[in-house]
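There are structures below to look over.
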Structure P
Amino acid sequence: MEFEEKTISRKEIYQGPIFKLVQDQVELPEGKGTAQRDLIFHNGAVCVLAVTAEDKIVLVKQYRKAIEAVSYEIPAGKLELGENADPMAAALRELEEEVAYTGKLELLYDFYSAIGFCNEKLKLYLASDLVKVENPRPQDDDETLEVLEVSLEEAKNLIQSGHICDAKTIMAIQHWELQKK
């Protein structure tokens, strides 16, 4: 069985600082005709499951305009242009900027955020041996963050209450829980 869709044409709809939106016309496999695909191209991002010596994870509380709500999340950030070669440096930067920590990083896995329409690939790192940074990099000008350190049970309660509602953070907490078993 054939699965691949062949691109007939591509029209760029929007190019911004974070992503590009295109509209592709594709030929479907097995002679099923054509279809339109609206796609978002993103440079990628990093996210960090930061675990303290007290066995707590570090979260940031912030407002997310897309959902018009406050969310609790693991530290994360987009890869700047050219950073694809060194995503670990980007993860360390985000860890310091958002929660004023540094530590030893281990890549846990890569995953796509919304594979049906977006190519954003995230790299999830585990940060251990955390050390507080005395004079951390400043937070991004457009971010207002509050830092929290929570136990596994508290994190699970935040998921149940809907305060943790993004996939990367839920995946990281589930990974953390599985490692404890």
Structure Q
Amino acid sequence: MPRAGLTPERVTAAAARLVDAQGTQALSLSRLATDLGVAAPSLYKHVGGLEDLLGRVSSLAVAMLADALAVSIMGRSGRDALTALAEAYRRFAHEHPGLYPLTQHRNVEATRSGEARRAVEVVVAALEGYRIPEERVIDAVRITRAALHGFVDIEIEGGFARPEPVDTSFEVLLEMLDSTLHRLGR
């Protein structure tokens, strides 16, 4: 039953695919071992257990989100960068419904690996065009993250059940964010 070629990265990637498709509740070492064609105890050669594996998957999710955001803002600034960032954020949440929730929790592994810091740095870069004083940048990042996560989380959970287009509300949110970020700026 052993399968050559397993690495911590391959085990994590397989777990991420499972979580993305079926949610964290579907992740177990025995289920993952079956998917990988190995005995569950052999996974311990690559990960420290379920909690360690979930931390690794969470770190991967944060890295994937940071990558998507970074690509979206390249060559953009101001409102254009904010819009691109917000749309990429929203798209990531919709395309990765199982992984997205893992990007929102305090994650020791993502913090240790630097992925959480990198995600924040991408948001900071997206907001540079607003010329926000250094002492207020953290406020801008928190406001942006809270607004985007709040909207996306409600949307994904089906909380916008009225017939009016959700995209219109998202555009209004971006207008409000843009206005607030301009006020924080110089």
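For the read-out mean count of other Cβ atoms within 10 Å over residues 43-50, a value of 15.1 was computed from one structure; give its label from P, Q.
The read-out was computed on structure Q.
Which of P, Q yields 4.0 for distance in nm of label points 7 Å out along Cα→Cβ at positions 35 and 51, as computed? Only one of P, Q returns 4.0 for distance in nm of label points 7 Å out along Cα→Cβ at positions 35 and 51, namely P.
Comparing FRET efficiency 1/(1 + (r/R0)^6) of positions 11 and 91 (r between Cβ atoms, R0 = 30 Å, to 0.05) across structures P, Q, which is largest? Can you show the working numbers first?
Numbers: P: 0.30; Q: 0.65.
Looking at the calculated values, the largest one is Q.
When helix-only ellipticity at 222 nm (-39500 (n - 2.57) for each DSSP H run of 4 or more, over all residues; to 500) is computed for each of P, Q, the one that comes out at -22500 is Q. Taking distance in nm of label points 7 Å out along Cα→Cβ at positions 19 and 171 as the criterion, the top-ranked structure out of P, Q is Q, with the highest value.
Taken together, the values in this text are just the output of simple stated rules run on the coordinates, not laboratory data. Everything numeric in this text was worked out from a predicted model, so none of it was measured. Cβ atoms are built from the backbone, for glycine too; each structure is taken alone.
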